[in-house]
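These notes open a run of structures that come right after.
Nothing in this text is a laboratory measurement; each read-out follows from the coordinates by a stated rule. In this text the structure is predicted, and so the values were computed from the model without any measurement. Cβ atoms are built from the backbone, for glycine too; each structure is taken alone.
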Structure P
Amino acid sequence: MMNIDRDLAGRHYRDHRGKDFFGILLDYITSGPVVVMQVSGPGAIKKARDIMGPTDPRKAPSGTIRGDFGEDITVNVVHGSDSQESAVREIGLFFGSRDE
């Protein structure tokens with residue numbers, strides 16, 4: 001469990017910098033403690049994303065994290081890497097050097 005500061009949040013969401021919802025993402029992820037974890041194994045990214053459900057909670061089925069607990073597309077309760085490359089970068093940010 002950790003608190004994410006705005007600098008780390010900005011590096012984490014760097015691909016969304018300049019978009020209308022960037023500030024909302026930063027405000028939300030820095031609003032309180034978060035649980036960070038690294039999951040590994042065959043198909044880990046797909047399996048984790050299946051458990052999370054689609055990014056938009058309105059499209060997420062009941063029984064998924066976002067379907068049961070998400071509020072809207074920017075306040076969707078959970079984040080998960082969408083590719084191996086993203087996972088490596090994000091693991092570095094949260095568990096490594098944070099120099100990214």
Structure Q
Amino acid sequence: MHLGDRIGDCADTAAIVAQLDLVICVDTAVAHLCGALGRRCWVMLPCLGLDWRWPEASGEVPWYPGVMRQYRQETPGGWAEVVERMRVDLTGLAGGG
């Protein structure tokens with residue numbers, strides 16, 4: 001179900017996130033909202049141009065331990081590699097691997 005036109009504020013987004021098992025997104029306020037709410041979130045990140053909030057390597061994010069995982073490109077524009085790593089991990093999470 002598309003909820004985009006029904007979201008009026010951060011509280012609406014938080015209510016939606018609270019109903020999800022996993023959020024997959026890029027570095028947006030939604031990622032940090034998930035972390036603050038203790039909801040599992042996987043964040044897709046480029047390999048260049050990141051600030052201090054993101055550790056150097058892919059893996060768990062220290063600001064949101066046990067909740068957030070970052071998936072960083074290994075090469076500029078390498079989104080396919082990120083999606084493949086996420087696919088493998090998602091298959092394992094779902095019990096298929």
Structure R
Amino acid sequence: MATSESQKQLKAWIRSQHLICEGTDFIFETVDQTHLEKFERCIEQLGGRVRKVAAAGNWPMGPRRTFKILRATAAVPRPGGEDLVTYWAKRGNKRTRYAEIS
């Protein structure tokens with residue numbers, strides 16, 4: 001995955017409230033393991049690294065069905081990450097889409 005593609009994907013996750021910036025970290029939440037792996041590849045492509053992955057709660061998907069919310073914390077690559085942090089400040093949110101669950 002090219003650097004520009006990685007930045008496009010990260011910006012899409014910012015707009016969809018899967019990805020937020022907190023201090024010097026990116027926080028990514030999803031219910032899909034493949035998205036988590038793609039997030040890790042994007043961060044590594046930009047020179048960063050995922051420091052921690054943990055279950056953050058359960059997302060209800062019907063009467064007796066839930067999915068685990070996975071939360072990844074990644075070091076924001078600097079100075080290349082500044083563009084993404086600025087983009088998040090303009091277009092992002094301070095809470096992820098799963099914030100009321102976790």
query = With volume of the Cα convex hull per residue in Å³ computed per structure, which member of P, Q, R shows the largest figure?
reply = Q
key: Origin of the value 1.5, where distance in nm of label points 7 Å out along Cα→Cβ at positions 7 and 31 was derived from one of P, Q, R   = Q
request  = For relative contact order in percent (Cα under 8 Å, 6 or more apart), the calculated result is 23, so let me know which of P, Q, R that is.
outcome  = P
